[in-house]
Structure I
Amino acid sequence: MRFNITDNVIVRALNKICDMVCLNVLWLICCIPIITIGASTTALYTIMLKMVKNEEGYIFRGFFKAFKSNFKQSTIIWIILLLLGIVCWFDYRVAGVLPGAAGFVLRTIFLLLGFLLLSVMIYAFPLTARYENTTRATLRNALILTVGRLPYTVLMVVVTVGAVIVSLWNTATLMFAIPLWFLIGGSLITWINSYILRRVFLIFEDNENSTEEKE
């Protein structure tokens, strides 16, 4: 019996990590213009959603193909959510200077709205990567999933926000986190979320299978 080194679990894991590092660098470079963050994140999710199924193929070609094909819709979604986020943050800061119960209630409301916006953003780009749909329908589906799959939503928000909070916890964690974010941070969070999203998206895939069986 011959031993094939390419079938070794450690080698496959190292190859996967190498791919994630390359994708992280691509994602960061394509995010630099700021306006392209949406398209870059959609392209990253396009590959990661395939990677968790071991179907990624050529990552560089796949990334740029997804970046190009989803650029317009992803950019529109990114701008809409960014502007809403800025407004929500500004209102939260204004509410912070209000005294008494009114200020507390308003801060709570805007904090919940911020959670809602972040959750929709977490869903919107993977939905764009995975399904062909209009911008309006994508945002609507993201909102439905935010509420309808709330435990998964909370889990992905905790993963995403938790990584940022831990990174900014103190100077020591920040110095450790900066090179990690440049190396693999974004890819790692997207990879974890993609595993969660596989279960979330079953609602759509089950509906598609049911439709096909009826036809």
Structure II
Amino acid sequence: MPIDEALRRSAAHVMVSSASDPELTEEEFRHLSSVLRLRDGEAVTVTDGCGHWATCVWHNERLEPVGSVQFEERSCVRTIGVVIPKGDRPEWIVQKLVEIGIDRVVFLESERSVVRWAGARSERHIERLRRVADAACGQSRRVWRVDIDGPLLARDVLHDFVVAEPGGRSLHNDDVSVAIGPEGGWTDEELALSAGRVDLGNSILRVETAALVAAAHMMAGSR
């Protein structure tokens, strides 16, 4: 493993606006200075979330770039769509899907949705989930920001997804978008609109568990 790559897997890793001229947000500054308590000379890697990343050193409470900016290609965008679950489970889902390696998370509203977001509440939820995703990218040392979208009406987008449904086929390596339905299940109309049906196993899974199982299968197939 190249030295720079090994460093990225061990050093603190943060999102910045530019990998070549890194400026920290107040939240990231607090994380490095107060939570991690970095000392002068310690290494930090930074990314702009668009594949560019670089190594810096912490000096006088600032990041000073060392070396050149590097770029990591992203060959495929893997997406999990999930009907909005109750409580704080959306945050947990986003965090774990980012750690597993999913590139995009789409929150959906289906015919049998129990939770629905609208207006300013929807914007607040999505903004919060984007911050959760960025923090998880730092934890996982990812250099591409994970897209968080929604809420979208499932019937408008299911043509782009295979849906998790008992009795479906196995996941294939070319399945890059999987949708997880509500605990009450998809309606017949929604199933007919989907690009196909995939079975995640014999157990009856909660929404968040099904999302992680689908993601793990997708990432295993990508290797």
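Each reported figure results from applying straightforward, stated rules to the coordinates on display, with no laboratory input. The structure displayed is predicted, hence computed values, not measured ones. Cβ atoms are built from the backbone, for glycine too; each structure is taken alone.
Identify the structure, out of I, II, from whose coordinates relative contact order in percent (Cα under 8 Å, 6 or more apart) was calculated to give 25. Walk me through the numbers on the way to the answer.
Details: I: 25; II: 19.
Answer for the origin of the read-out: I.
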Comparing volume of the Cα convex hull per residue in Å³, for residues 43-122 alone across structures I, II, which is largest? II
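Thinking only about mean count of other Cβ atoms within 10 Å over residues 59-66, which of I, II has the largest value?
Details: I: 16.0; II: 12.9.
Max of mean count of other Cβ atoms within 10 Å over residues 59-66: I.
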Where does the value 17, 44, 27, 11, 1 come from, among I, II, when P(r) over Cα pairs in 10 Å bins from 0, in percent, for residues 115-202 alone is the thing being computed? I
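Between I, II, which one scores greatest on volume of the Cα convex hull per residue in Å³? Let's see the in-between values first.
On the way: I: 170; II: 131.
Greatest value across I, II: structure I.
Assuming -27500 is helix-only ellipticity at 222 nm (-39500 (n - 2.57) for each DSSP H run of 4 or more, over all residues; to 500) as calculated from a single structure, say which of I, II it is.
Details: I: -27500; II: -9500.
This figure was derived from I.
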Given structures I, II, which gives the highest value for distance in nm of label points 7 Å out along Cα→Cβ at positions 35 and 83? II
